[in-house]
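What follows are several structures.
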Structure P
Amino acid sequence: MGRFLRERSGWIAFILLQQVLILFIAYIDAAIPFWPAAYIVFLSLVIFGIFLVLRFFKETRFYRGLEEWNNSLDLGSLREPDSPFEHLIDKSITEQTERLRRIASHNQMLLESEKDDLLAWIHEVKTPLTAMHLMIERLEDSSLKSNLTYEWLRIHLLLDQQLHSKRISFLENDLYIEKINLKALIVNEIKALQSWCMQKGIGFDLQLQAPEVYSDAKWLSFILRQLLTNAIKYSDNSDITIVSSLQEGQVIVEVQDEGRGIEAQDLPRIFDKGFTSTTRHQDQASTGMGLYLSRRAAEALSIRMEVDSRPGSGTRMILRFPRRNEFVDTIGM
């Protein structure tokens, strides 16, 4: 009502000014009876007030529908226009909405096609990459073999990260919840990173008091892989400790390294997409996608990710699995 009155403020002021003018003329002109004129003004104002109320309900019906359309872009929410101006607005909105829908549909098709092409390309690249790994394994020069294996592993991890970044948008359709042996899963990831760990003098200390958890093996492997690669990347000649425990029915997995740690101002932003560091801009090895994708996958698995880190004291990444996994009831485990 307030917006309606402000919109019509010019007309309202004009009508009120007219009534004041009538009263003024009746007051100064003795030939015109003042009180009958005041009575006429009073009736006019009452009728004008009723007219404003009726127009409010009639005119705002269309604009309320317009407000709903603005939130949903659903043309069905638009009211039937009554006035020529409303017809003009309705026609313009309908044409623009249809055009935007066509553009959005076309862009969505292009995006899906690009995603499919990229996924196909990644799978195609994996074939020569596997052959390259087999050739590297046959090398006799241990130093050359170690260096090539490390570079091969970097390419493999980047492709794996890119593959999962394209799959993350439809992650919920790709989940299969099962009972997972944590030790087997973690050992498998460590073996995949073994050459890199040997090159950097990194060992592992496993303390797995909670041996099993319900989750999706593929995406949980991806999450652990990102945490381990981060721990290895920023550590040298030290051990990485992996602890799993059961606290009040909740499985908790911790990955603790003794690396350089994370600056205090960076901690709130480490899970942001593309964020690397505010203090180490020269670090070209980081893409800022690993922890972002890990958080996205963890949220879909109802896993809460936490971080505890101080510069020079290493970093502890914590995975808190749900006490009662919502997926367990769904699949009847």
Structure Q
Amino acid sequence: MSDLANSLSDLERRFAGAAAHAADTRELDAARVAFLGRSGEVTLLRRSIGQLPASERPDAGKVINAAVERMESVFERESARIANLAFEAELSREIDVTFPSIEPAAGTIHPIRRVLRDACAYFERRGFAVVLGPEVEPDYYNFDALNIPPTHPAREGFDSFFITDTLLLRPHTSPMQIRTMQQHAPPIAVVAPGRCYRRDAVDARHLFQFNQVEGLLVAEGIHFGHLKGMLTGLCRELFGSDQRVRFRPSFFPFTEPSAEVDTTCPKCKASGEPCNMCGGSGWIELGGSGMVHPNVLREVGYDPDVYTGWAFGFGIERLGLTRYDIDDIRRFVDSDPDFLKQLA
């Protein structure tokens, strides 16, 4: 026991010296690990207890524990000393009051919100009403009422997030078209902006949560030419007066005929030169459009022999890519202050 006591006394003395000479927390922690760590000198002493007579082992453990407590007290005292030194150094640091201050950060409207606002304002000036609806909808409004029955293969293309067997996060804002037509007699003219959700893999052109704006016009004598004129005007307002718009034949269950809408690439201006934004095609896809399918009109109680209408749906992030010449849609959700400040 006397040898153990002498060894512990020597350990305490050497640890106190090392701790007192530590200039910062890194050096102090190194001393703690060397003496009190898992492979430190105190651990080696604990392992030697087994060599003592059985009657002396309990007392040996108590002696070692008492020494460890005193060493830990030294460690806490020296930690406080180093912390006080750092605080005093901070207080004594000279400050040049003539040095320019940090410019305060000012908030701005997010670029996606700005595009959404401008798109809706374009239609509001032409007599359209803005309608908002829930983000969780029954499958009736998302599919059935839009001429997409349960067995229709088009349902797979939406890759929806189902909450229950009949409730889901809306994959488009089209449910507001159905709700509006069920509540109002024609003529109607509305735009429906809002967040949508699809189980898409995130890449430079896709997000699983995105914003969309849809438009709907139903009245007597409405034809495809009205749709082309409205969307061409929208693109020119958002992207510039020299924008061209083209309509490519496509298929959507809720419109007939249907068309994909493209606008000239704002970067290469369809010059035919290599372009990393449009891949050299000269065109950027914005979304889908078409004349409202007669089955949809019948579903809401409209007579398709009397009324016709058009509808479209554009992704706001897609509009933002085109408007701000951005090559990756993920930039809009990364919350990079420099990026947002640049677009402000």
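Values in this text are rule-based calculations from the coordinates and carry no lab data. These numbers come from a predicted model, not from an experiment. Cβ atoms are built from the backbone, for glycine too; each structure is taken alone.
Look at FRET efficiency 1/(1 + (r/R0)^6) of positions 218 and 234 (r between Cβ atoms, R0 = 25 Å, to 0.05) for each of P, Q: the largest one is in Q. Structures P, Q were shown, and log10 I(q)/I(0) by the Debye sum over Cα atoms at q = 0.15, 0.28 Å⁻¹, for residues 42-105 alone at -0.69, -1.11 was computed from Q.
Identify the structure, out of P, Q, from whose coordinates relative contact order in percent (Cα under 8 Å, 6 or more apart) was calculated to give 14. Computed on structure Q.
Can you spot which of P, Q the value -12500 was calculated from, given it is helix-only ellipticity at 222 nm (-39500 (n - 2.57) for each DSSP H run of 4 or more, over all residues; to 500)? For helix-only ellipticity at 222 nm (-39500 (n - 2.57) for each DSSP H run of 4 or more, over all residues; to 500), the value -12500 is produced by structure Q. Here Rg and Dmax of the Cα atoms in Å has been calculated and equals 35.3, 109, so which of P, Q was it run on? Source structure for this number: Q.
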